Every structure is written in structure tokens, then in C-alpha cells.
Structure P
Amino acid sequence: MHEQLILFGAPGTGKSYEIKDRLSAFGDDKKFRVTIHPEFLYTDFVGQLLPDTTPGAPTPFTFKEGPFTSALMEAYADSSKEVFLILEELSRGNVAAIFGDVFQLLDRDRHFESRYPIRNKNIADKIPTLTTDEVKLPSNFNIICTVNMNDQNVFPMDTAFKRRFDWEYISTDPVIDKTTGARDSHLNNPKVKIAVDNVRTNDLDTTWQSFYMALNKFITDKEHGLGKKEDKQVGQFFIDFNSTLVTDSHSAVGTVATSANEKINKMLKNKLLIYLWQDVQGVSMMKTGISLFDKSINSYDDLYKNFGVDKVFSVEFINGFLVPGLTTYPY
């Protein structure tokens, strides 16, 4: 495949799902997945010397390989099979510290092998086919990473690191079924009810796909919305609704639909609202300019208590974005 790739986009766009789908034809023994976090180090990634407690061990310490070295060992073991090192949430770690000398291996030649090898005895000793301490990435060694756009300020990546990868953008648009070429209208698309006052029969009926896409338009619209960057948008899988709940929410049986709607409302309250309040709207913007929330919402406590009970979204959002798009992405 020859992939040295970063999938990036807003949170919830299904980057991990996309990797899973693309690599479905390959065995689990050829995929090495690790989630990066701020405390993740070179020793976690490549490996480290640890005390050898084996009775009669020739040395007091032995090199315990990390996911990078494990994947490299697998790639060298059979050069005819593709191997994938999958690094989730890459931007949450300090990539310069994590990769260390391995960074030099990321430069690939036209055969997709490392252009410049490194000397690393600990790694080389784990690969029987290597006759020296020189290590390079073979052409069957692939690296695929995910990056949330709004997490890039956790540990900024320098240009030298970025240019060694292909960057593929994952859109916030609803997923297209690769078989039919059309939008998958049933995938993670429950009915959603949005209150406009304290009378439940006045609730606006829409779908999750229509609702989150209306939110995204409002977030980035520079004239009538918040005018923010697209890294503040949300993807289709920002909230993962199980298929049964999705089906029940569209049920013609009133009690079934009502029960499902209560569960969906709770998920929106507990998963979406805090993101919209802190990361999208921002407390500093509540007093000035256009707001996502109604003027009666003065605190997160107000927002949380009133969601699903009374109006919480602004007239600008409801009339300018939500209502025109209520049926844009039907079930």
C-alpha cells in the first residue's frame, strides 16, 4: 500500500472508523495500534531496557520492545505482507520526543524504504535478518495516524515532521455508502427533538445528521454565525448512537419513540452541550456579538437544566440555520 498517512479533521468525523474500514482485509496480527497521550514517550514507542527477572539471565537488563519495534519486527519477518503501525490521536503527544532518532527513518525513497538508516543496536538485535546495527523501514511498513484538528495546539508539530506524511482531510459531511455512492441515511441518524419553548408539541423534529450539519454551518458562517474555524465543528460520530436506538427513535409506536427520544436527549446533554459551551461558543463571547445560545442562558447550569425542556438556542441559529435545514438529511 505504501502509506505514510495522517487522517485529520474535526472531532467525531470517523477517522478511526475509516482506518478500520480501509484495513479490514488485513489480519489483526499485521496491525499495531496505539493511542498517543501527553505522557507517551520514546521508551513507550520504541522500547526500553528493563530488569530481567529470569533466573540465570545472562544480563541484568533486557530490551522490551514498544509498538514501533514490534511492528518493525513483523514487517521484517515477512516482506511480502503489509504491516500497519496505527497511531491514534497523534497530536496529543510530543512527536519530536516520541519518535526521537526514528524520525530520520520517515524519509522514504522511490521504493518506499528509508532513505537514511539509523544505528540502533536495541532494535537491530530484535530483527534476526539484520547483520549490523543499521535499521531502516522496509517498503511493507506503513504508518497511519489520526489527528483531531482542534487538538493540534496540545503539542504543535513542526513542518519537518508534517511534510514526511500525506495529510488526508476527513470531512464533517455524513458518510457516503461506498457500495451505493449515496449518503447512508440510517447510519447514526436518530430523530432529534429541539425545544423552542416550554411546550413539547412545539418541538422541532429533525435528525442528528441535519442538526449537527446546521450547527457546523453556524459555527463557521462569518456573516450570520460565529465565524470560527472548522476545527470547532463536529462530525457524524461525535456522539455514537447505537442502531437500535436510531431505529426506535423513528418508530411509529409512540411509547417506543418517546423512550428513545429521552435517551437521545440525555446523550446530547451529557456529551454535546459541554463542547458547545466551552469549545465552540466560549464564555468570553457570551456577552458580545452573535451567540449559539438564547439570551436567557447565562450559565452552563442554565443550559443544562433547560435543554429539552425550554428554548436554549438563539433565534439566529434556529431561524437562520436549523429550521431551513430540518429535512436536509432525512432518515
Structure Q
Amino acid sequence: MNVYLTFDIEIWCNGWNQLDARFPAAFERYVYGRSPHGEFALPQTLSILDEHGLKGVFFVEPLFAARFGVDPLREVVGLIQARGHEVQLHLHPEWTDEALQPLLPNVTHKRQHLTYYDLQEQTALIGHGLRLLADAGAAPVTAFRSGSFAANRDTYRALAQQGLQVDSSLNRCHAVSGPDLRGSADLDQVSHIEGVQSLPVSVFRDGFGRLRPAQVGACSAAELRDAMDSAHRRGQREFVVVSHNFEMLQAGRTQPDWVVVRRFRALCAHLQREAERLPVRTLAHGIALSASTAPWQRAQARWGSTAWRIAEQLRRRWS
């Protein structure tokens, strides 16, 4: 079973007022996360991957560069590609109305999700994102993930028009993800939508029977191990883990969140040990994905693994 370690790389200024004054500090926090313990945003993510001989897929959000210029985006792309990891496209259309030069005509207010734009607008925004990444030195982009996992059928039509081969936007746990595709498309395993290969974020049942996405900051390491092992036993061919550049930081601070740091290290150590059974792949040009031929069964985590996550959260809250 192939495993994909995917990371959404985003920069936020904690509000939309005084963006130009806030951006330098926001860039430092979200990209580097410097603290007395080290740099626990993007650099630490890359280092842990490298220590374990793993490659990541980094979905980089570029529209902020339409406001602040391409140099900060080039810095992000350079950090990732210099370590041999893969840059793909991520879009948060919240930046559309903040661009110095209009990305779309007659944009008068903020629209949060890509699904709030029509086909022509989505196609244009994806094109802007691809051009910004190219200007920043990114290798040719072949895959996409929408911000907040917000995608609809028009998103796939737009991706096809822009020549992108793979989408990893669908996430069953988010209502804005594929609202017009539920019931007609597969939100759990590989499929083809409007000529684009869809590789959904993996979703498993936790120890209490609740659906949970395979996200580093939202699952215990044991839950992720259980989910991958369960998916493998049940014949699944692909397993997609998601994280962000800021998940190893405490909320609103630059101090490390040691709970998440330990989780990510444990996940990478497990994948290093299980490299033959659970090889970590990227979404390189020409990749051909295929769904399992076995009857679909959702992966399951054990009760104890979920209880451990809750204990971690309680200990973190009161420490």
C-alpha cells in the first residue's frame, strides 16, 4: 500500500487588517517557527523527513505572492526543493481580493472557498497559482489540493483545463469538500472525475467509531499506525496523510507543540521500519493511480489508540 505524506503550506497574517505590517512576522512564524529549541515549522518538518529517508508532497499556497511579491514564495519553494521534496499547488482564494493587481475582474468582497467561484474563475485562479509557482522556481506542477478541501465538479473541470493530473482535495469529514459530488463520486478511494485522478485524504474510524481524517495534528501516532495497518489488511492501495507547516507549533505561538512533534517523529519512524510494506510515494509527473479491486472497507483504529489521543490532549491543555 502506497502512503503519501502531504503538507499544506500556508501563510496567514491573523486577520486581514494591516497586512503589509503583519506579513514579515507571519512569514517568520509560518515558514520557520523559530524558537530557542529550533525552527519547528517547515525546516523541522523537512529535517524529520530527511532523517527517516522519506519524501513529502508539499502543496504550496502561492496567491499571497500576488500581494507581497514572488521573493517570499521563492524562499518557500527553495527550502522544499533543496531537500529533494515535491512542490505541488494549493490555493486559498481568500487572497484574491488582496492582490495588488486584480486576479479576477470585479472582485469586490472576500469569498473564502474555491467552490464559491464559477468554472471560469476557478480556472483563472488555478492558472495564476501555477504561474506564481513557476516564477518562484517550482518544478512542473502536476497535482492540486484546494484550501479547506473545498472542491466541486467545476474544480475538476478547471484542473483538467489547466493540465493538472491529480487532485487530493476530497476529505469526507469536511462539508465543503465535494458537496455536489457526494453520491456520484468516490470520496474514499482513487477515482477519475472529469478526467482528473482523485486521491482523497484518508478517513478512518477511530476507537469510538467516529470518522476521522488521517491528519498528524488531529490523531495520535498509534491511531495513524492502526489506520494504515488496517487499510493495508483490507486491501487498500493508497493512504493519504495530511499535515500543515504550522502543526508542530503551539497555536498562535512559535514554541514547539511537543505532542505533535512526537507524533510526527513516531509516524516517520514507523514508515521507515515498514518501508517495504508501506512505501512512501510522491505525485511525480506521469503517476497512474488505481483503486483497490477488493470490496471497500474503512480502516479502523483501536480504542486504546484513540483514548491515548484524548489523554494527550488533556495533558497538553492542563500543562
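Computed from the coordinates by the stated procedures, all read-outs in this text should not be read as laboratory data. If you're wondering where the values come from, they're calculated on a predicted model, not measured in any experiment. Cβ atoms are built from the backbone, for glycine too; each structure is taken alone.
When mean count of other Cβ atoms within 10 Å over residues 218-225 is computed for each of P, Q, the one that comes out at 23.2 is Q.
Looking across P, Q, the calculation of mean count of other Cβ atoms within 10 Å over residues 122-129 that yields 20.9 traces back to Q. Look at distance in nm of label points 7 Å out along Cα→Cβ at positions 18 and 210 for each of P, Q: the largest one is in Q. Of the structures labelled P, Q, one was used to calculate helix-only ellipticity at 222 nm (-39500 (n - 2.57) for each DSSP H run of 4 or more, over all residues; to 500), giving -6000. Name it. It must be structure P, since only it matches. Which of P, Q yields 18.0 for mean count of other Cβ atoms within 10 Å over residues 98-105, as computed? Only structure P yields this read-out. Upon calculation of volume of the Cα convex hull per residue in Å³, for residues 34-113 alone from the atomic coordinates, which of the structures P, Q produces 114? Only one of P, Q returns 114 for volume of the Cα convex hull per residue in Å³, for residues 34-113 alone, namely Q. Comparing mean count of other Cβ atoms within 10 Å over residues 26-33 across structures P, Q, the highest figure is found for Q. Calculated for structures P, Q, FRET efficiency 1/(1 + (r/R0)^6) of positions 10 and 234 (r between Cβ atoms, R0 = 30 Å, to 0.05) is largest in P.
Given 21.9 as the derived value for mean projected area of the Cα convex hull in nm², which of the supplied structures P, Q does it correspond to? Attributed to the structure labelled P. For the read-out Kirkwood radius over Cα pairs in Å, for residues 58-161 alone, a value of 14.9 was computed from one structure; give its label from P, Q. That value comes from structure P.
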